[in-house]
Structures are given as C-alpha cells and as structure tokens.
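Structures given as structure tokens follow.
Every number here is computed from the coordinates shown, using simple stated rules; none is lab data. These numbers come from a predicted model, not from an experiment. Cβ atoms are built from the backbone, for glycine too; each structure is taken alone.
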Structure P
Amino acid sequence: MKIAIEITYLVSSILFIMGIKNLSSPKTARKGNLYAAIGMFLAIAVTLLDQQVMTYEWIIIGALIGSIVGWLLAIKTPMTGMPQMVGMLNGFGGGASLLVALSEYYKKNPNYPVDFGLPFNLPVHEGAAIILSLLIGGVTFTGSMIAFGKLQGIVTGKVVKYPLQHPFNALLLLFVVVAGVFVVLNPSLMSLVLIITLVSLVLGVLLVLPIGGADMPVAISLLNSYSGLAGSMTGFILGNNELIIAGALVGASGIILTNIMCKAMNRSLMNVVLGGWATAGSSGPAAASTTSPKGDVKSIDSEELAMLLDSVSSVVIVPGYGMAVGQAQHAVRDLANILEKKGIKVRFAIHPVAGRMPGHMNVLLAEAQVPYDKLLSMEDINDDFANTDVVIVIGANDVVNPAARHDQSSPIYGMPILNVDYAKTVIINKRSMNVGYAGIDNELFYYPNALMYFGDSKDAISKLVTEIKNL
C-alpha cells in the first residue's frame, strides 16, 4: 500500500511539472491547468486512502464547503478582481501551512493536554520545519491579506513608511530565528511557539504594508512563492513527499517569475520588498516639479479617430489596467476585427507588468477570443513601433512613459517600456489626465504625435467601433 501511494505521488508530481510547463504559453495554458488538476485529484485521493486517515466525516464536510466557496468565487469574481483573488488564495495556502504546523506541534507532544509543560523529544529536522512553516506561513497569510486589501482599495495603495521600519522588521525576524532555536532545543516551550506564530503574523503585515500599489504584481508573485515554500515545509513535518515536491515547484517557479518581473521594471527584489516608489498608488494629479512635462495636450473624438484609422495600414494596441477596470476587452476585440476587415494589420503589445498580476492582459484578451499569435511581448514588438502608423494605448500609463529612458530623476528611470512614442501617431485612451500607479505625470501625453482620446475604455472603444462602421 505504501509503495502504491508513493508511486501515485510521483505520477502526481510529474503532472504538476507538465502543468507548469504548459502554463508558460497561452496556447497550452488550459491543458496545463487540466494536468495540474488531475495531479491534485490523484494526490488528494491517494492521501485519503492512507491508513493514517481514520475518519472521513470532517474531511468530506470541509471538501464540500471549500468546493462550494471556490465555485462561487470562480463564478462571481470579475476578471478585474482576479489579482485580488490570487492574493487571497496565496494567503489561504500560507494560513493552512501555519495551522498544520501548529496542530502537528501539539500532536507530537505525548504529554498534551494534561502536562504540556513536561519535556519531550522532537527530532531537530521536524522542529526546524515547524518553526519555518510557522514563520513563512504566517508572513504569507497576513501579507497576502494586506496585498488583497491594497488591490481591493480597502488598504491604501500608497507606500506606508514608519520610523525605524527596516531595523524593526529585522529585529522581529531575528527574534523568530532565535526563539525558533530555543524551541528546537526545548520543544516543550509552548508559549514561545505561540509568540513565534503571533510575531510571524505581524511581520507579514509590516513587510507588505510599505509596498506600493505599482509593485503589487511583484508582491503577489513573491507571496505565491512563499506559499509554496510554506507548503514544502509542511511536507517535511508530515513526512509527505508530495507536499515537499509540489511546494518546492511553486516556490521555485514563483521566485523565477518574481525575478523576471523585477527585471521588467528595472528594480531589485530588495527595492520592492523594502518599499519602493514613495508616490505609488496615487490617483490624482501629479505633483508639480521642475522636471514635469510641459506643453499642450491635444485631444481627439471618436469621429475624428475613425477617419484617421481609415487611412492607415498598421495598428498596435497596448492594453493596460484601464482596459481591465472598464472591462473593455470585448470591445477591443471588436475594434481589432473591424480594422482587420479593412485590411489593416493589427497586433497587441503586452508589457510584462501591465495590469495587477503577471499575465493579466493576456488572460483578459484570451477571454475575449483574441488570437494568441497577435499578442506580442515587449521584446518582440519594441523595434517595430517606428514602422507603425498608429498605436492605441488603452488605460496604460507608466509602461509607456518615455521618462523611463532619459529622466534620471524619475522613479521609473531605467524601467524597460514599450516604445510607443516612436510610432507616427499615438492615441491614448484615458478617463482623465490623472497619474498612474507610479504617481508621476506621463510626458508622452504632451508629445506632438500624441492625441488624447478621453472616456471610459469600454464606452470609448465601442463608440469608435460604431463610427468606423458608419464611415
């Protein structure tokens, strides 16, 4: 029986690896999800057949409640709320690891609950795994809840700083490490275990609170990695190879994705974790400064824009978070279709950190049935903007700001951007002139080849489609 369980765990792990591999491309992402789902089903089923599982009543009740809640979340959550949902699910994973670590700590004490304070033996590797699971799980749970709050607007999206922020956080982390060593050496210190749990939960809040809204995609990816590491530590506690492998896969892939996103923003991971752009999360006008863009902003209406597009041969559409907020992806697809019927070449340029989570724009456009081969990464399309007649920027701000290339005083200086300003004409669809999440004005709006097309993304693009049909 034990051999059969381990073989099934191995098969499940292989399916997880195949799932992650297929998730690397939009064309195979659904297949990757299916592989991972089958792997998880096998892992759960074979675990329930393990002789250590003595009763199924609470497991069945929990599975039913979790399935119903998960189904409702999947149905009710809009695509614009998907980053929040991912952050919340990361937190649930970390919280589960923390609870399992606590329960196993109590379970492994033979004196509990009568004489809990009596000494008992706990293998060093199990004690260390329990402490690490409490630390990582606690930080992941509360950190993810803060990330959820920032994305949902419950918690401010701005950078929150306080006196002696970094030394205080370092002191809390050092305390957990030192206290953890004491617990490993003397496992009967129950009060210290509970204090470690509490400090870990507080540390999660303090570590994520200073991260600005602009850095939330990186924070979500990093917290996803934490949840995997917490799960892997729980696997060591339970002696479960499947949890160890699956957690390590999630942890490693999350770190790799986080590193890719940091490079896309020209930021170091420490810069993000320690709190980056002080103006991040602003939504009002940019503060005046000597380096603020100067000049007049020119606007265009839907009728004029339709006539302009009627005489071009190539269009690149740059989606941003504004498209997600306005749920304009279907209108954007209609625009692309009608332009292509006129013989115009249409492509989409996707910045790695557009939106509020990795792949946010890809998911939205795939939902609207936009062909995958039209979604081009920044590296694939940046050199071709100079040969493009019109670029339509929909709700993107910081990822198209030319200041990132030359203004050394700008907080986004050095961040790779989409070179939309090299196109013959740039159309920027925004509801207002308010700044993006980096909290700075966009000098592109004042360029001679730039035209502002004001309005809610869905309404504005729908009106444009109607005008093109009426030509």
Structure Q
Amino acid sequence: MSPQVESVVKRSGAVVPFNPERITNAIYRAAVAVGGRDRATAERLTGQVVAILEEITPPGRIPTVEEIQDVVEKVLIENGHARTAKAYIIYRDEQSRRRQKKVVKSNRDSENIPYRKLWQVLVWSVDHGVNTVAGLNERLARGEFADLVRESDAAYDEDVATAAELIKARRDEVKIVIIAGPSSSGKTTTTTKLAERLQEIGLSLVALNVDNYFFDLALHPKDEYGDYDFETPQALDLALINDHLTRLVAGEEVLLPRYDFKTGTRQDNVTPLRIGSGDIILIDSLHGLYGPMMEGVPDERKFKLYIETLLQMKGPSGRFIRWTDLRLMRRMLRDWTHRAYDPRQTLGHWHYVRSSELRHIIPYVNTTDYIINGALPYELPVMRPRLMEHFAQWVEDYRDDPQRQDAYLRAKRVYDLLQSVRPASEEDVATIPPTALLREFIGGSAYEY
C-alpha cells in the first residue's frame, strides 16, 4: 500500500515529492555529530516518523517541512536519543537563524570578517586597477594579462613569505603549523610553498595527512542522490587525531592509520611516527581550526594559518563578487582535471561544502595567527572559456526544478558574472607559471597533488 504522504511543501512554497530517505539522512547526520554511526537505527526511527505523519495528516493535505521536522524531534526524544535530538534541534535552529540573517543582519556577522586583511586587499586591488570587472577588462584589452599574473602572484607569494617569517620568530615554541581554509582556497599549494620557505630557513618539517583519519565510507552520511558528505569535520576521527597529535607533541611514538580511497576503508596502526625535538608537524586540512581536532595541544604550540579567496572586485551588479563562487569554479576544474569528476556533480554537492564552511570553518577566521589571500584577479578570465557554457546549460536545466533551486541560483549568478568578463586566450594562459597557485586547479603545475 502506498504511503498516504506523497508530497511535502518546502519553505519556498514549492511542492516536491516526499522522500523518507531525507529524514533518515537528517537523523543520521545528527547522530554522527554526537559520535553515533548506526544507520539502521536512523532508518527504524524514520519508519516511526512516517507512521506518525500518515496518522496525523488528513487525506488530501500536504505536510510542510517544519511539521515533518517537529515529528522528527518528537520521535528522537521519545526513543531516548536525547543527544541526537539536541544536535538535530541545534542544526535546525542554526538554519533558521541563517535564513533570518538574509533579512536582518546580525552583529555576529562582523566576528567572521577579517576587516584588516580585506582593507589591504582592497587597497591593492584599487592600486592595480582590478577592483571592478570593468577595470579588469580594461587591463585585458590593453594586453596586460601577463603583467596582472606577475602582480597577483607576487602579492600571494609575499603573503606566504610573511607567514614563514612569523613562524620562524616562534620556532622555539611552535610544534604544529596548520594551514586551514574552505574548499579550493589554495591550501595545498600554499602548504607546499610554505614548506619550501620554512626549509630554506632551516626548519625541519614532518607532514601529517589527516585524510588518513576518515571513517570508513559506509559510516558516512549520504543524501537521496547517493552523494557522500566528506565536508563535515565528523567525517574524520577527531578523537584519534587529537590523541595522536597530543602524544606526538609530547615526544611519544604513534601508529598512523591509512585510508584507502578506492575501497573507502581505513586501516589503523599502520605507520609509526615520532617527531624530533626540532621538528614541526605540517597539517593541511579544511578543519584544522576546528576545536576538537587538536584540543589537547596548547595554543602556544600551534601556528594557525588561514587562507581564503578574499577577492575585492565588484561585479556587473555593483556588488562584490562572492568568494564562494570563485572556489566553486576552482573545485570544478580541479575535480574535472585530476579526478574525472563531472562539474555538474560539483555544483550539486556544493550545498554540503557551504553548510560545513558556515558552521565549522568560517567562524574561526579571526582566531588565526595569519591570513593569506588566495584570490587571483586574473583567474576569472581563465574560468570563462572553460566553464561558461556549462553554467549556461545548468541555468536552463535547473530553472524550474524545485529540488535544485540552490544549484540554479548559484549557476545563474556565476553565469552572469562570467558573461561580463573578457576571456583569456590560450596564449594568455600559457604565461601563467607552473608554480602559480592557479595551476593547482587548471593543471600544468610544477607541484604534485
């Protein structure tokens, strides 16, 4: 017998098919946030939620998202899953407040904005004539693409050099250097370049890859499209990372795990590691600033570096270009070039990226020792010929799809931006050196990723 509830009313008013798996995923995500990994229990609880919905929903009436979430909370609490219920309620409240902020700005927003760094980047942009897309296009029309590449890369390299000098000044106390920041901000290249600088000044480095601490893929939450969420810090075994780093800093030996991305499984106690008295552990991680990852290590033993695409350029609408849109395009090209991952999949996955950034990465931007600007004004002309047709297609495909409105809005915004930018030729792109940060995403880098 088919379920009585067949549709649901979204907050936008759109009516979409009712999918119980979305409830299962929401419950499982809340459980993962508090250390639970039992999907079977989430599925059983979903069955109870559906049964209650069928009982309380009159024939012909379509329940709303809010009503369904109320039932989820009720079921979690009545079944004794208080911690999971709390995580679910907190996440629900955060989402509600985030929607409200689109109408009424909160004073808390200012806590997550690195104003001093932004001012420096804006001054640089004005001085170099690229604080607007119109100014960028004028420089390209004058044949100054190669000049802009040199100027932009020099500013980025100066940031890296400054970070290295700050670490050098604390070489007697720092045992861990963390390079953190949101997806596709340039962490990998920055880590490589910073390591080169630090080695040049005589520091001994030991790289630690936290990707080896992922939980088995079978334990990850996924959505109704079969998409796994690697973006949340709970995808990592945070307790084990913290334990290993605390012991390493104390001079103990640990056995590192190894994660096999082909099989989606982790093998523990594989590689022995002990650091010397003069060694510094180098960590490149999305969630390197997330408290539980290394809460056992005193702050004075850590140097925290944050990188973000802090582009200060106004688009055709007169508004500043969104940093997340730059990173979305970067990730599309990187995944396409290095992982044979369709750019459409990257667009569909991006809501996970943003959700995790807003909760677990961006709030820590002003807790760091130094901030690097990873944005390059010349990347927009490079992106246009590579991605504009894709975005045009996605705008058409998702325009009237109520389940893909997030993808549509992003696609439309980026498409309008790329339309306004003068494209770079392949001859222009050839002037980008192999050591440039952008090569991490478009290919042709001197570094291995």
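A few notes on this one:
- Parent structure of the calculated result 3.7, given that distance in nm of label points 7 Å out along Cα→Cβ at positions 24 and 208 is the read-out and P, Q the choices: Q
- Here FRET efficiency 1/(1 + (r/R0)^6) of positions 88 and 232 (r between Cβ atoms, R0 = 25 Å, to 0.05) was derived from just one of the structures P, Q, and that gives 0.95; the source is Q.
- Which of P, Q yields -15500 [helix-only ellipticity at 222 nm (-39500 (n - 2.57) for each DSSP H run of 4 or more, over all residues; to 500), calculated]: Q
- Parent structure of the calculated result 1.46, given that Cα Rg over 2.2 N^0.38 Å, for residues 48-263 alone is the read-out and P, Q the choices: Q
- Distance in nm of label points 7 Å out along Cα→Cβ at positions 8 and 416 derived as 4.4 - corresponding label from P, Q: P
- Structure responsible for 15, with relative contact order in percent (Cα under 8 Å, 6 or more apart) calculated and labels P, Q on offer: P
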